[in-house]
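Since every read-out is calculated from the coordinates, none of them should be taken as a lab result. In this text the structure is predicted, and so the values were computed from the model without any measurement. Cβ atoms are built from the backbone, for glycine too; each structure is taken alone.
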Structure 1
Amino acid sequence: MLIRHAEAPRDAAACASVYAPYVLETAISFEEEPPTVREFERRIETTSRRFPWLVAEDGGAMIGYAYASAHHERAAYRWAADVAVYVSPDRQRRGAGLALYETLLSLLHEQGLYVACAGITLPNDASVALHEASGFEPIGVYRRIGWKLGTWHDVGWWQRELSAPGDGAPPELGRPARLEG
């Protein structure tokens, strides 16, 4: 398996294909319409200016992706990021999600971020297991916060410390870290 930085024109269609079943068939994503390839190009380009967006390939096929985004836009939150990972349904439980997260979290640490946060629509035992295997700990639940597929859904929040904050002001963040090679 190869993990590399996403390239908008090259990877947008594959990312859209991986993501569409989550939108159409589950409450894992709260989007109601799958984003277009053009929208994925925009998301990859915009996100990559500030955070890593990674893809996993196996045998030349893109099988999943992970990315980070701002936790909140207020300045004091700039050392925290929200993270997400999506793996093609036919490639789940084979290590791609864990490998994507290990690489993403390492890059965020190198960039100077202190905390990664992840929201998981509940119930979702597989996603909870992946996040906890990646070092995330549960911190709370938003009850009945999203309406999709004819019912209300809870969203649990998990957090992983990437670096222990010290006393005094943290250093300014660097640009998105890049994979070697």
Structure 2
Amino acid sequence: MPTEIEAKLQVEDHEPVRARLRERGARHVRDAVEVNTFFDTPDRSLLSRDMGLRLRRTRDVANDREEYIVTSKGPAAPGALKHRDELEFTVSDADAATRLFERLGYRADISFEKRRQSWDLDGCHVELDELPQLGKFVEIEGPNEGVIQRVRDNLGLTQHPLVQKSYIAMVAALLKQRGNTGRALTFA
């Protein structure tokens, strides 16, 4: 199973990172808006095992094309960077995927929107993310820790501490803190 290796950092502003990406010759891939919905059993059996089941709806801002990706995430391994087994595949019908999950005993648990600008640099995917009420982040995903660290250094992000929490954990904590029973975090 493929392993996701990534560094996540919170930033005040994406523009300095975007400027460094351009200076370094990074390739801009796309701008997108995502809706990430996580599914679990009523007793939260996936969460209790540090696992996740996500359906991501991604709309490309340039052409309004939508893509639907199902992701299964395994437990995070210990370490400075996040390592976890990840299985992903696209589906053509997000509603059918949702009905299938429900038929298997999973229900939509938490959902959140994210604005994402994607870049490729030196063998890494660099994502400039913005989440409502949580702020701006940079994710650097690559083949190994050394390559990820070099890209982090080249982007001038060495002084930014690594964020260990997943977006879903941050969203869940914020919703709990605010008493939001809707279990959704949106820009609207």
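Before moving on, here are some points about what is shown:
- Computing Cα extents along the principal axes in Å, for residues 120-159 alone across structures 1, 2 gives 32, 19, 14 for structure 2.
- Parent structure of the calculated result 3.9, given that distance in nm of label points 7 Å out along Cα→Cβ at positions 8 and 168 is the read-out and 1, 2 the choices: 1
- Origin of the derived value 13.4 (mean count of other Cβ atoms within 10 Å over residues 32-39; candidates 1, 2): 1
- Distance in nm of label points 7 Å out along Cα→Cβ at positions 24 and 136 - highest-scoring structure of 1, 2: 1
- For Cα extents along the principal axes in Å, for residues 56-95 alone computed as 41, 18, 12, the structure of 1, 2 it came from: 1
- Label whose coordinates, when helix-only ellipticity at 222 nm (-39500 (n - 2.57) for each DSSP H run of 4 or more, over all residues; to 500) is calculated, return -10000 (choices 1, 2): 1
- If distance in nm of label points 7 Å out along Cα→Cβ at positions 48 and 64 is computed and equals 2.1, the structure in 1, 2: 1
- Comparing mean count of other Cβ atoms within 10 Å over residues 104-111 across structures 1, 2, the highest figure is found for 1.
- When Kirkwood radius over Cα pairs in Å is calculated for each of structures 1, 2, structure 2 comes out greatest.
- Structures 1, 2, by relative contact order in percent (Cα under 8 Å, 6 or more apart): label with the highest value: 2
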